[in-house]
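Novice: Okay, got some structures for you below.
Since every read-out is calculated from the coordinates, none of them should be taken as a lab result. In this text the structure is predicted, and so the values were computed from the model without any measurement. Cβ atoms are built from the backbone, for glycine too; each structure is taken alone.
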Structure P
């Protein structure tokens, strides 16, 4: 794999509560320099990132119902609609983890469908083309049976990606989960590995397991490390 190819799998994230204008500016500068696939910022920072990345080959991503997914459905729908209106190109929507673990699968399914439908309509109305929806399932909390079920929910919803983790659980992405999701889902649904990916070795492991995207707050470090190994 070439460094340019690796860079285009990376979503460079900045989701800390202590993020500042300076940090967002640095995030975007690095993303432009390395040609990352996207940056992922808190909703408050979407207009800033949008302005900084205008005209460059880096998408603006943000989160909905982060990190627990426990907002009410209407809250998620409105948040998704507003994010698209502000200029987000990709939305990382956290599934309702408490509902999933409580067995309320119909609620989880209907909620995600509603959010995806809203995003599709909003993206058409904005005239900016397709806005991607990534369903973050926080796989650490799911057993094998629930992981298989959540793949069905994500596929039926029309979401573009399944995402492994928020980074808030005790554990993040694993190659085993990435392989499972890749095996269970059609090619039309990508796998986004996130959570605990800190090194070039971690990133390569996830890509080899089937991940199309890598979410990490160590993006520049990973590219520098990967480049050094290639020299």
Structure Q
């Protein structure tokens, strides 16, 4: 497919993110873990379609500058952990259920969010404009474009939740901008999912009933 045609996938990704959060997380009041199962299935299915239709070489994209991606993911993950811990603590979970939720709502949910909201828009931008072969100055410029598409994706996804159809979406975009830095700087998709997972796991442990992290939020 023509390089620029990759950009249509941003629209498709935004629709997948908004559609899943709006239909199954807002219109339908499902048990949280059932909603997450549906959300994960929709997004993983979307990624599988994108990989197949555009012939994405996952090994190639994840192996380049891998050490930098992991390192920056851990550094910015620590920043997000500190941010979560600075917020009020809520009633905590305990026992085997906490372990399950740390995996399901923490590691898996955080990783998938990081891929959809940060890594995916960056990959599409880099492929659409063949950025890897361009000089540093242009790479920085296309990095800014990728950040704009990250904002588009983040806003679309969060707009599916009723409480984020407000000024609250600004906080989500600020947080995701910070968590997108590892991928934007290292030019490796792995960094941002690591940072997202760190935030989600910490939120599950420290404030599982948060009204900012871990949407959809229930009364």
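Novice: Match the computed value -15000 of helix-only ellipticity at 222 nm (-39500 (n - 2.57) for each DSSP H run of 4 or more, over all residues; to 500) to one of the structures P, Q, and report its label.
Specialist: This figure was derived from P.
Novice: If you don't mind, there's one more thing I want to ask. Taking 38 as the value of relative contact order in percent (Cα under 8 Å, 6 or more apart) derived from one of the structures shown (P, Q), identify that structure.
Specialist: Q
Novice: Then there is this: Where is mean count of other Cβ atoms within 10 Å over residues 4-11 largest, in which of P, Q?
Specialist: P
Novice: Can you say which of P, Q returns 3.5 when distance in nm of label points 7 Å out along Cα→Cβ at positions 68 and 188 is computed?
Specialist: This figure was derived from P.
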